[in-house]
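What follows are several structures.
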Structure I
Amino acid sequence: MTIINNTQYRKPLAGSNVDYYDTQAAVDAIKPGAYATLPYSSRVFAENLVRRCDPAMLTDALSQIIERKQDLDFPWYPARVVCHDILGQTALVDLAGLRDAIAAKGGDPSKVNPVVPTQLIVDHSLAVEHAGFDPEAFEKNRAIEDRRNDDRFHFINWTKTAFKNIDVIPPGNGIMHQINLEKMSPVIQNRDGIAFPDTLVGTDSHTPHVDALGVIAVGVGGLEAESVMLGRASYIRLPDIVGVELTGTRQPGITATDIVLAITEFLREQRVVSTFLEFYGEGADALTLGDRATISNMTPEFGATAAMFYIDDKTIDYLRLTGRDEEQIALVENYAKTAGLWSDSLKTAEYERVLTFDLSSVGRNIAGPSNPHRRVSTSDLAKEGISGVVENEEGLMPDGACIIAAITSCTNTSNPRNVIAAGLLARNANAKGLMRKPWVKTSLAPG
């Protein structure tokens with residue numbers, strides 16, 4: 001349960017039955033007009049301070065944000081914790097051990113629970129033993145996973161009933177970040193009659209996937225996640241916040257993967273390590289939420305900490321597409337427009353550093369997987385020695401042959417258009433008699 005420390009600046013949210021914290025009033029009380037110049041991330045951090053910070057240090061903490069200073073740590077209380085099964089299970093084992101210790105001292109072990117809502121998504125352990133040309137591949141791989149992980153899954157299932165404030169998504173439902181994007185994130189929280197921005201820490205480097213929704217999501221280690229889980233503040237300093245203006249529109253036939261590989265190369269050259277990136281501009285406005293998620297998902301490949309997009313009509317469309325409750329959708333739009341988190345409200349935001357990327361410059365390209373920043377245009381494959389004439393011996397695998405053809409990872413599967421396009425390509429190739437070589441192992445895996 002969220003602990004509300006402050007009452008100052010708490011006001012009814014017009015057109016709803018909940019309250020909110022008027023962060024603009026708090027910031028402008030220190031420096032008139034300052035709120036209008038703050039970047040999106042700064043506005044979210046400021047709201048967290050106004051709602052949760054010790055009143056004695058509130059002015060000093062807000063001043064760090066207003067003056068763009070990085071002298072003092074300030075407390076950040078993420079709204080929730082998202083774990084995948086590996087590190088999440090470790091954290092729950094620690095809590096179970098703490099219960100044993102409490103019981104040994106004569107205490108009530110049932111009182112040991114996460115303070116902050118915690119979501120455990122079991123997805124990262126799936127191995128593809130049976131390839132996609134087997135029509136029963138999914139069922140067979142799931143059976144192997146269940147057998148190998150029987151003890152682990154038994155413990156995880158026990159935590160669902162043993163602990164409060166834990167929501168477990170069982171295996172076979174998809175990858176952690178996609179579930180977080182499509183289902184788990186409300187964008188705007190509504191707890192104890194108070195609306196506030198959804199924020200989270202997650203135990204995986206691609207946790208910033210949901211930055212595409214305007215949700216600050218940061219990947220952390222297991223110990224920090226446990227600390228947040230138990231209600232402790234994560235003390236941070238104001239990050240470098242870099243504006244990334246996206247101009248132009250994509251060329252026909254260019255996928256989100258093409259775009260993100262080009263942007264990754266560009267941002268790595270610009271040295272954005274540990275920064276918060278905020279994408280905006282006409283190019284960003286035109287991207288679908290799926291396209292934005294593909295970009296945000298690559299945050300660790302940029303070297304950044306977060307890759308944010310503003311809340312706008314595309315966000316609302318996506319929430320409706322993914323079956324969010326209409327009342328919740330209305331709250332997101334109402335709150336974002338009231339609190340200055342709607343895209344139109346950010347036109348006056350000022351950034352210490354602005355980068356510009358032209359989406360119309362992106363062509364077809366490939367990269368990785370081990371070096372995602374080493375982008376190669378498809379027109380240069382022969383020149384780079386990647387494609388060319390291969391001498392085949394009947395029945396033998398040639399040098400340089402592909403042995404794995406996989407659609408996997410949250411970067412690709414975050415965008416349904418990419419997956420559907422791959423399926424259509426495969427269907428059309430199959431119709432023309434093109435078949436995989438016998439040594440190629442195919443897979444479509446959620447993690």
Structure II
Amino acid sequence: MATIRRLDSSTPGFRAELSQLLAFETAQDLKVDAAVQAILSDVKTRGDEAVLECTRRFDRIQAHSMAELEMSRTTLQAAYEQLPDREKQALTAAAERIRRYHEHQKQTSWQYQEADGTVLGQQVTPLDRVGIYVPGGKAAYPSSVLMNAMPAQVAGVGEIIMVSPARAGDEQQLVLAAAYLAGVHRVITIGGAQAVAALAYGTATIPQVDKIVGPGNAYVAAAKRHVFGVVGIDMVAGPSEILVICDGQTDPDWIAMDLFSQAEHDEIAQAILLCPDDAFIDRVTTSINKLLPTMPRQDIITASLTGRGALIKVANLDEACDIANWIAPEHLELSVADAPSMANKIRHAGAIFMGRYTSESLGDYCAGPNHVLPTSRTARFASPLGVYDFQKRSSLIMVSPDGANTLGRIASVLAHGEGLQGHARAAEFRLKAD
């Protein structure tokens with residue numbers, strides 16, 4: 001039985017108590033940070049050999065060359081073709097939906113011409129090469145392969161390199177099959193900080209990438225922090241989160257299971273319910289205790305709900321929206337009668353799931369939008385992973401002779417005001433003689 005805390009927004013000190021519940025220490029453990037810095041330095045200096053040593057030490061894989069750790073496209077295709085029909089059909093359907101959604105995100109180049117002939121615009125180009133980290137710890141994540149690789153493919157990235165710790169059996173086959181469907185060019189079965197280092201700095205076998213995306217454990221997160229600037233990163237992901245706003249009219253078993261869907265990720269995942277109906281919260285509590293013993297990951301769910309979960313009584317649904325905007329959750333379910341209207345009141349959330357039938361798990365696997373989302377309240381300023389993360393923009397400026405005369409006079413005044421005479425004279429040289 002999970003002892004999940006009950007809170008009431010009308011209680012004095014509620015916001016302070018909620019803040020404490022939401023708090024997640026993002027600062028790296030000093031020992032983890034020191035170990036990661038040592039690994040990064042070693043891989044930067046010794047390349048493949050350091051990666052192999054780390055793989056033998058941490059992953060217990062006795063590989064003596066990087067070639068032993070790379071999966072060929074033929075292997076990826078075979079993994080896909082050998083899947084049972086049910087899994088093959090599900091994976092293919094999910095991949096197609098994810099691709100179709102992300103096609104809508106593609107940005108295009110544009111330009112316009114001013115009256116004097118000056119042309120201004122923006123040129124959009126894909127990244128040359130990206131690295132995708134797919135975790136292999138407590139579960140296999142073929143969905144992470146699709147969500148990270150598919151927008152890169154849609155964006156037109158030249159080369160997609162996936163790294164993931166080796167796993168045995170059917171779980172590994174699903175991951176490899178997903179890589180095949182998502183158009184991953186190379187798959188190398190390495191993980192941890194050493195994999196991040198190899199992607200960031202490059203080795204004899206693994207070329208340096210432009211950006212690294214994908215979640216991982218504390219070592220992976222620390223490594224991504226350290227290599228940011230050498231390469232781009234998507235984000236440093238925190239624990240999974242779900243916030244459910246319910247009006248008390250949804251089946252309480254559905255709500256309980258939706259809370260479980262994120263709690264089962266990790267002992268420090270967070271699951272919160274906001275509801276104005278005390279009696280319904282009681283029913284959800286009953287459902288939690290009834291359904292929890294049926295869950296294979298019962299211990300993880302129990303730890304998550306007990307440590308960071310909450311069932312919160314609010315005054316009304318408007319207050320629930322205010323609290324949701326303050327929390328800025330990774331996943332927000334609006335299990336209410338008029339979810340689209342309520343969604344208009346939400347400013348900060350990674351993904352918004354509208355309506356009683358829209359379980360968060362559909363978004364994780366196959367609805368179409370990306371499941372790589374900002375966590376730990378970063379939805380206040382960050383967005384889901386998308387095609388735009390794999391494209392970059394260059395400004396286009398082509399000034400006409402008349403434009404140089406007009407703009408040059410403006411630039412000259414401002415440059416002299418800043419004390420930058422070289423800037424001013426470069427503009428002045430192009431002015432027409434009076």
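Here, each number is a calculation from the coordinates, and none is a lab measurement. Since this is a predicted model, take the numbers as computed values, not measurements. Cβ atoms are built from the backbone, for glycine too; each structure is taken alone.
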Using the calculated result 12.8 for mean count of other Cβ atoms within 10 Å over residues 144-151, pick out the matching structure from I, II.
I
Using FRET efficiency 1/(1 + (r/R0)^6) of positions 48 and 312 (r between Cβ atoms, R0 = 25 Å, to 0.05), single out the structure from I, II with the greatest value.
I
For which of I, II does mean count of other Cβ atoms within 10 Å over residues 80-87, calculated from the coordinates, equal 12.8?
II
Identity of the structure behind -14000 (criterion: helix-only ellipticity at 222 nm (-39500 (n - 2.57) for each DSSP H run of 4 or more, over all residues; to 500), calculated), options I, II:
II
Quick check: 1.06 is what I get for Cα Rg over 2.2 N^0.38 Å, calculated from one of I, II. Which structure matches?
I
